[in-house]
Structure P
Amino acid sequence: MRTKLFFSGITYYFCTENSEKMILMTLLALAGLAYTLWRIWIILPLDTVWKILIIGGCLAAFLSLFLNFMPFLGKVPLWMSSAIYEIGTSSIFILLYLVMIFVLLDLGRLVHLVPETWLASNGWTSLCILTAIVGIFLYGNIHYKHKVRQPIELTTEKHLDKDLKIVMISDLHLGYHNRRADFAKWVDAINAEKPDLILIGGDIVDINVQPLIRENVAEEFDRLDAPVYACLGNHEYYSGIHKALPFYKDAGINLLRDSVVTIGRLRIIGRDDRSNPRRKDLDDLMNGIADSLYTILLDHQPYHLEDAENHGIDFQFSGHTHRGQIWPASWITDRLFEDSWGEHRRGATRYYVSSGIGIWGGKFRIGTRSEYVVATLRSVAAK
């Protein structure tokens, strides 16, 4: 059964509407790995045995990424599975920066700005590259741990029972890397706001719900001092939707899966993730709903923002993009999405796409940030 789940997870990862992108990214990563290992072999001023050990260690770190799909990960001690996850996923980001460094050095060599001797058996160059990588990712880790409080003001001419304070978060990615102790700090920060509501824009789970069950993370959700409403993200499907749903129930999360809830004069619509090709159209969800209520839409992936505008949605909250997590991936997401991060407006509809409070993979933020949104919703209607 576990082997079947392993292969179904791999199949789902590569056989989605973005399968071509997934395959291309994997091929690019493998090409970058080959190039980087070749460059490391040439530049290290060490004996062959030491080079083999270092190259072997780098290769093992990269290949450990694929162990995250293996069923045995749920059987080993949590510290070990967390280490495998952290090493494997961190290697992707470190590989990206090593490729950029070596490409710059090679370009410098081609235009005669970098001497050949710098790139062959050179201890000083090796030390400088190592120092740069350690410094960059140490900064990225420290920056990730700082959660930015993002206030926004929402006003409406529709009547509300009272002003509302709403904390919105997305992309928690709880699992092998964002553990219970991490989430407990986020809960403290959210409770300090004394919110009336808490909205989650998907990807509560990372790739496996098992570590959340083992650490009883549901108890931390119970500590939240306001009702929690959430929509699904693509990672709920990666982790196995049939396992994620019982956890959400245990955690007291009000899951809006193509459903609508009305709280006083506020209406919240939660869409299923677009990973599900059978999710309902917004037309179906809006059918028969009065326009007099202030409407918030939770939709994890911020595609087709015009849908919310065309259906008279007042505010849409999304996540998913992480804004690339690290530079220069942020440049890519900025071009892939109409709004990859922050506030946006189309007509009378306002949007906020969060870069996420958590993160996928290694705990690094370079050129982006982790955040939680504190929205104040008030009516300016004449009384």
Structure Q
Amino acid sequence: MLKFFKIFVLTLFFIFFKNTLAFSTDQKIIVGLLVPLSGDNKNLGELIIKSTRMALKEINSNNIEIYPKDTASDPNKTLRSALELKKLGAKVIIGPVFFDNLIYLNEVDDVIFLSLTNKTSNLPKNVISSGVNSVSQLNAIKKFVESNEIKKTIFLTPDLDYKDEIKKAINKTKIKVHKHYVYNTEPTKLTKQIEDITNYKIRKQNLADEIKRIEKSDLDDKEKRIERLKKKYTIGNVSFDSVVISDFDESLKSVITSLLYTDVSPKKKYFITLNQWFDESLLSEKIIQPIYFPSINKRNLDDFNNKFNKTYNKIPNHLSLLAYDLLGLIYFLSLKKNDLTNINDLFKKKNSFKGKIGIFDVQNNQIYHRLNFYKIENNNFKKIF
């Protein structure tokens, strides 16, 4: 009951904060914003600034100010800009966007950085990963797997740095994994690995052997049986009920293509993936459907996108929404604490906050997200929970 009450209060806060809450001191909340404002990622930074300004307008408080600084997607520039924000009085900084820009931030004392990255390993001690990380996603997958009594789940993870995040998340969430395979992203090697994982050659040989056996038999209907068998690609089952593919975009499609090639169909096995933000290119790929994935609340995402587009005549991305929510989270925690002199305590106490993305769980300088779960089928995104 207490947990429900906390979330309920936070929900009311975000809907009615401009009328129901007032900062009880004259202390200003200075929030820094570290985003790329030059170089190849300039447009991304500008979208994030616009989203935080939109959030600031909805908060409608004179006690919070935002100061953006350019990172130029460069670690050295990021450090210089962070130090400038500290001089301006920023105790909390939203950003940087990219993991590679974090490496020197441990040189900035008494400041907490809410990075938009979803990587949680090897972070400086003053950086909190606020992106939708693999632990949050696997918690949602675990809920789906258990509710559907799926017994054998395998993981397919590309041989990239991200594989360590997946291993860490598997251990932390305690999701039951039948086997975890790390695959080579080179197409030929990938297909060979999938063939081995699915026992494709054995299953294909089973079919050839069965056709020969019936051809040599005296069965009256052997011609019909052979005709039916020749419409198949393999005989025999694989050793798993569901497969979690830790990939996205074209790489995801390559893995699924290899699974289809080895006669493993999403009609018979659960295909689950990560890092999906409602990729509409998958809607037309009927052969790979149904496919399941955890993600943020789609209705809230659509509402935010529409409002953003109406306000700025631009299309935001998911990092814009994340930054929007983070400003609300900072404001709420500041109101609860009513004191920003010891910023290190701000994200340690257990709190839950309902933003547009969903519910943020904050504790021990970590942020996790309670995600929804969706299915792509018949050209639609269908919410499971």
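Every read-out reported here was derived from the displayed coordinates using simple, explicitly stated rules and does not represent laboratory data. Since this is a predicted model, take the numbers as computed values, not measurements. Cβ atoms are built from the backbone, for glycine too; each structure is taken alone.
Which one of P, Q has mean count of other Cβ atoms within 10 Å over residues 94-101, as calculated from the coordinates, equal to 18.4? Label of the originating structure: P. Tell me which structure, out of P, Q, gives 1.16 once Rg/Rh (Cα atoms, Kirkwood Rh), for residues 102-213 alone is calculated. The structure behind it is Q. In this comparison of P, Q, the computed figure 1.09 for Cα Rg over 2.2 N^0.38 Å is attributed to P.
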